[in-house]
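> Each structure below appears as structure tokens.
Quick note: the coordinates plus some simple rules give every number you see, no bench work behind them. Quick caveat, the model's predicted, so the values are computed rather than measured. Cβ atoms are built from the backbone, for glycine too; each structure is taken alone.
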Structure 1
Amino acid sequence: MTSLRIPQVLASLLVLTGSSLALAQTNTDRALPTQQQLSRFGLERAWWGQAVLNPARDKVRHVSMDEDMVYVLSTSGVATAFDSETGKQRWALTLGRFDQPSYPLVSNESLAMAVVGSTLYGIEKKSGRILWTLDMPAQPSTSPGVDENQVYIGTLDGSVYAYSLRKIRMLFQEQRLPKWSAEAMVWRSSAGKEITSPPIPSGRTVSYASRDGSLYNIATADKQLIYQLETNGAIIAPLATNGKIQFLASEDYTLFALDAQNGKIIWDFTAGLPIRRAPFVIDNDLYVAPDRGGMFCMNAAEGTKRWWQPSLTNFIAVVGNTMYASDLDGNLVRASREDGGISGTLSMRGFSVRVANDRTDRIYMSTESGLVVALRMRGETIPVFHKYPDRLPIIPQVAPEVPTPPAAEAAPDAAPDAAPDAKN
């Protein structure tokens with residue numbers, strides 16, 4: 001009986017998916033901003049695409065990105081990956097079960113990783129093939145942090161677990177996953193309360209924050225505590241880094257800039273309201289948005305305030321000399337990086353799921369029904385990589401064509417050193 005029902009269920013899903021895509025296609029022109037609207041902002045559509053989901057019972061939960069891909073994860077656990085520059089759908093797959101807790105996908109050079117329920121999925125970035133799954137010993141509370149050697153998971157019980165990617169690959173090849181997941185664990189570290197920020201690895205150390213109001217920096221090899229900073233409030237906002245400076249926002253209204261190597265406070269800034277959103281750094285501009293407190297632009301190195309714009313709520317991207325953000329009404333707002341002056345607003349409230357992009361100069365937004373749009377500066381087909389400029393592919397330089405000089409005419413039957421015509 002079961003074998004007969006599975007094809008029927010799959011057929012129903014295909015019909016629903018086809019109907020959903022057709023509906024999305026019908027509504028696309030009405031939902032997308034027009035080129036005329038965008039041209040007033042100096043923008044253009046780079047691409048748009050439809051994530052795989054059934055909008056009748058499913059919606060977008062997370063959108064994240066790296067320099068290569070844009071990842072959309074729905075409430076049903078369907079993950080869709082688009083090429084970040086062309087919009088081509090690279091893959092779509094189902095992770096976990098409907099409406100399990102999940103967090104935005106993260107990646108390193110070769111793997112995309114997702115936490116759905118209490119399972120960590122390792123996905124081959126280019127193909128979308130699930131390479132392995134790991135069973136977590138406790139319920140995760142954040143997205144993973146990952147480098148090329150290890151993956152770090154924060155949990156609700158205040159633990160951070162480090163797993164060896166090399167050991168995971170070995171266990172996968174031996175077909176011992178997920179049963180023997182614990183064998184890939186390198187160490188476990190503990191904080192006072194729930195881990196609230198995705199761990200950030202930086203070479204030999206990894207940093208994470210807890211609801212107990214502390215920032216922890218430990219060695220990636222053996223979890224030795226390098227330093228700990230205690231604040232007067234819970235830490236909810238994810239951490240941010242800019243070279244050797246680490247930024248920590250606390251619910252005690254304070255933003256700290258720390259020396260990432262030793263934890264020494266370089267400067268601090270009192271915002272006057274709790275800070276629950278991640279700060280973002282582009283070059284030497286630090287954007288921070290306290291709850292109901294507008295947006296500040298700070299000098300990242302010195303901590304001095306450059307400007308404050310009360311109507312802005314969420315950082316989106318930096319494109320050239322312009323910063324794009326959301327306002328209280330959900331509009332896309334164009335503001336000057338220099339002084340925060342607003343030069344235009346575009347109603348895009350339907351695109352309510354927005355990526356805070358500190359990696360490139362692209363703007364990525366999605367509707368809850370999975371219509372994704374990418375915007376860029378008009379005519380700029382090559383992206384600017386803010387965070388990791390060394391990852392920008394080398395563009396081959398094509399030398400300009402040089403006209404071939406006409407072939408010399410054959411000399412008359414004369415001595416080779418004959419004098420030229422005097423008239424020339």
Structure 2
Amino acid sequence: MTKQIAIIGGGPAGLMAAEVLSAAGHAVTVYEAMPTFGRKFLLAGKSGLNITHSEDFSSFAERFGSSSAHLRPALEAFTPDDVRDWAAGLGTETFVGTSGRVFPKVMKASPLLRAWLRRLEAQGVALKTRHRWVGFAENGYRFETPEGPITVEPDAALVALGGASWPRLGSDAAWVPWLRDRGIRIADLQPANCGFDVAWSEPFRERFAGEPLKSVSTTSDAGTFQGEFVVSKHGIEGSLVYAHSAALRDRLLAEGRAALTVDLAPGRPTERLARDLARQDAKASFSNRLRKGTGLQGVKAALLRELVPDANRMAPEELARLIKALPIPVLRPRPIAEAISSAGGVAWSDVDGNYMLKPLPGLFAAGEMLDWEAPTGGYLLTACLGMGRAAAQGIEEWLRAR
């Protein structure tokens with residue numbers, strides 16, 4: 001029998017749930033607070049939509065840390081290959097980049113989103129923009145709309161409202177107190193895939209803010225990764241920093257201090273650096289000795305001097321060790337509003353295997369508002385799509401059992 005289903009939130013998880021449920025013959029309405037759908041999806045794809053990742057599935061499924069076991073059934077049911085097939089079905093062919101990340105050949109998100117919305121409309125989905133959920137009613141859900149407040153009483157509902165990153169795009173975490181008032185446990189939302197503040201000196205900040213540190217290796221509790229990151233006016237930013245953000249954030253919370261360790265010359269062993277430094281003329285300037293002995297100059301040399309002011313007086317062996325393992329002390333994550341994504345959210349203990357909220361039968365949740373996080377690289381989007389599908393199938397199973 002056809003049921004009335006409300007999807008609250010028009011991002012990837014909500015739209016995927018709407019696709020599955022409408023294809024099954026249900027009357028689905030998607031309520032989105034913003035003037036258009038998928039605003040964060042569009043912004044994330046502005047410089048090239050990273051839709052998923054091509055690494056082997058066993059490795060892919062472990063990229064979600066402590067939430068990997070919870071997410072695995074949804075990921076197995078909608079794998080990265082399935083994501084690519086789904087996109088192709090919407091007219092968006094993809095390719096694998098040199099990093100293993102998967103992108104649309106057109107390198108844009110907008111054609112995919114437009115085709116997706118057309119499919120949903122063709123399947124009978126009612127797409128409502130500027131309909132902001134403002135909490136629970138006695139037997140339903142209250143919305144503010146351009147025509148005034150309304151209350152809807154669907155047979156089942158899904159909330160897919162995102163976390164707290166980029167609130168100007170709609171993910172403002174306004175839902176947190178409403179769910180907590182209904183007995184849902186929610187881990188505090190924190191920035192994920194974010195930059196960090198560093199106490200730069202004013203001369204260093206003025207001279208090098210915006211400069212990339214290329215071809216470096218970085219280490220934290222998360223492991224060791226190679227690539228590049230950027231010196232910002234506040235501290236450090238970029239994909240290589242984001243790979244360590246969860247580890248740095250958690251260590252700051254646990255111990256009050258943390259550091260990202262940087263290898264400024266990953267292609268040269270410590271012994272060779274020490275030997276080449278020892279060969280330099282002791283009367284030459286430190287900058288020249290560093291450049292000729294190690295190849296470090298520009299922002300790399302400046303970073304060394306910024307963090308270790310007496311580096312010019314170090315013995316070659318000590319300086320070489322420092323170049324291979326230079327700690328950058330971080331003070332705090334950048335604000336959550338600047339983060340690519342957020343950690344924290346609805347506790348897994350309050351979500352059943354079908355993504356229904358245990359204290360609230362008939363209400364399901366999916367996407368970034370659950371308590372999980374993932375690195376950049378297509379993992380976030382793939383998991384949101386998979387959870388949207390899994391929650392839709394959970395809704396169907398719950399409706400059949402009633």
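> Where is relative contact order in percent (Cα under 8 Å, 6 or more apart) largest, in which of 1, 2? Let's see the in-between values first.
Details: 1: 10; 2: 23.
Checked 1, 2; max of relative contact order in percent (Cα under 8 Å, 6 or more apart) sits with 2.
> Between structures 1, 2, where is distance in nm of label points 7 Å out along Cα→Cβ at positions 44 and 340 highest? Don't jump to the answer; show the numbers that get you there.
Values: 1: 3.3; 2: 1.0.
Result for distance in nm of label points 7 Å out along Cα→Cβ at positions 44 and 340 over 1, 2: largest is 1.
> Related question: When volume of the Cα convex hull per residue in Å³ is calculated for each of the structures 1, 2, which structure yields the highest value? Before the final figure, lay out each step's value.
Working: 1: 275; 2: 147.
When volume of the Cα convex hull per residue in Å³ is calculated for 1, 2, structure 1 comes out on top.
> Among 1, 2, considering only percent of Cα pairs over 14 Å apart, for residues 228-315 alone, which has the greatest calculated value? Spell out each step's value before the answer.
Values: 1: 58; 2: 71.
Answer by largest value of percent of Cα pairs over 14 Å apart, for residues 228-315 alone: 2.
> Here's something else I'd like to know. To which of 1, 2 does the computed value 2.6 (mean projected area of the Cα convex hull in nm², for residues 212-251 alone) belong?
Numbers: 1: 3.2; 2: 2.6.
Going through each structure in turn, the value belongs to 2.
> Next question. Work out the source of -10500 here, i.e. which of 1, 2 gives that when helix-only ellipticity at 222 nm (-39500 (n - 2.57) for each DSSP H run of 4 or more, over all residues; to 500) is computed.
Values: 1: -3500; 2: -10500.
Value -10500 for helix-only ellipticity at 222 nm (-39500 (n - 2.57) for each DSSP H run of 4 or more, over all residues; to 500) corresponds to 2 out of 1, 2.
> Given 71 as the derived value for volume of the Cα convex hull per residue in Å³, for residues 100-147 alone, which of the supplied structures 1, 2 does it correspond to?
Working: 1: 71; 2: 166.
Checking each candidate, the match is 1.
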